[in-house]
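In structure tokens below, several structures.
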Structure I
Amino acid sequence: MSIKFLAEDDRPREKFLLKGKNSLSDSELLAIIMGSGNREETAVELARKILDSVHNNWHQLSLLSISDLMKFKGVGEAKAIAIATALEIGRRRASQEIPEKIQMKSADDVFKVLHPLMGDLRTEEFWVIYVNHHNKIIGKEKISQGGISGTVVDVRLIFKRALEHLATGIFIAHNHPSGNLKPSAEDLKITKQIAEAGRIMNVTLIDHLIITQESYLSFANENLL
């Protein structure tokens, strides 16, 4: 459905979905936060009036109190709190530094990230670390968990997540609660399947680690990839 055929109150949300958040004007963003206007004005029109009162400056808008916001017809306490909350989230976001992504330079780095999550477990888990082209972590996730001697791995799920993260490479790992670092026939088989799927999807399997309470085995270091 074209945007022009929608009720005006619905347009900002639909526009967000169709064209992305960057396509929205300030008044449309504020309209989405409020959700509705009043009897005489749509949410967009009301938002435009509120922003006009502060010269279209978000910093000035953040200085308005709840009672100030409630002076606008159609803005009750709930809407005023929603506006103030959104602005406070923006303030806190701006005050925080973007966390630096950890770079995976070796199997040791993978072990340091995953050992605290897996080393002491009594059952097996299978984890994936997703990295960008600089081998910096952009996501990590437990894919499956099982019993004492094994866990089922869905290769499709691994690469679905890889595409969602826009990853160019992955590290995979699972633990051996027994403490035995020797890979099983099933370990070798699933590694091969993941590596082959990665070649098709253009997502490189960089390494597979078996992790125990005290140590690890790297498939890459042992030339098992």
Structure II
Amino acid sequence: MLTIKSWAEEDRPREKLLRKGIAALSDAELLAILIATGTQNETAVGLAKKVLALTGNNLNELGKLSVKDLQRLKGIGEAKAIGIVAALELGRRRKQSDAPERTTFQSSKDIADYFIPMLADLPHEEFWVIMLSARLKVIAAQKIAQGGVDNTPVDMRLLMKPCIENLASVVAVAHNHPSGNAKPSVQDSTITQKIKETAALLGIRLADHIIIAGNAYFSFADEGLL
């Protein structure tokens, strides 16, 4: 087995990190530190490059892979796969903790900035609602539904219940597209109109429906579809 200690010193990512700083390491070298050991015929960096190749060297897509997905690659066992998944989840949570603490939402960008750290890397869809006062001050945010890769059923009763309980005057909803395509589906458009009509019956205004796709987003309000 090829361990990192057996490499030439200039090829050791841990030593390189200490000498030059973490910014000097490539994605593959950082991943190799997590993997720690290679196989009989391949270094940890070689394995890391193969892991990255699974998603076209896209770290956002890599963050969507499960332990079982990673284990399909020869040389990546359960322990290595768990280490990679755990590290990427920490990165996702760090982005989420860096999300701006807003007291008001004045635009589609405000809503997108709030949800991108939470939803961008998820391998499944989630549907959220933000409840606002008449002056657009944030009252609460709540996940309403969680679905599969390309579909999230939304129950109007479950959506409106917290809005009524929190005395919301305005709501904005958001969900993600794990596919990376922010374009709304026919179902997205249908559910948006249904939410708008149902909320209006209760005296609540739907301010926007945001679709998150990676770091991009689609706003129904901005596109004049509300």
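Taking 16.9 as the value of mean count of other Cβ atoms within 10 Å over residues 60-67 derived from one of the structures shown (I, II), identify that structure. Computing mean count of other Cβ atoms within 10 Å over residues 60-67 on every structure in I, II gives 16.9 only for II. Structures I, II were compared on FRET efficiency 1/(1 + (r/R0)^6) of positions 92 and 172 (r between Cβ atoms, R0 = 41 Å, to 0.05), and the highest value belongs to II. Which one of I, II has distance in nm of label points 7 Å out along Cα→Cβ at positions 68 and 180, as calculated from the coordinates, equal to 6.9? Matching structure: I.
A value of 21.3 was derived for Kirkwood radius over Cα pairs in Å; which structure in I, II was it taken from? Going through each structure in turn, the value belongs to I.
Between structures I, II, the greatest calculated value of distance in nm of label points 7 Å out along Cα→Cβ at positions 20 and 196 is seen in II.
Here the criterion is distance in nm of label points 7 Å out along Cα→Cβ at positions 12 and 140, and among I, II the highest value is seen for II.
Laboratory data are not the source of any read-out in this text; all were calculated from the coordinates shown. Keep in mind the model is a prediction, meaning the values are calculated, not measured. Cβ atoms are built from the backbone, for glycine too; each structure is taken alone.
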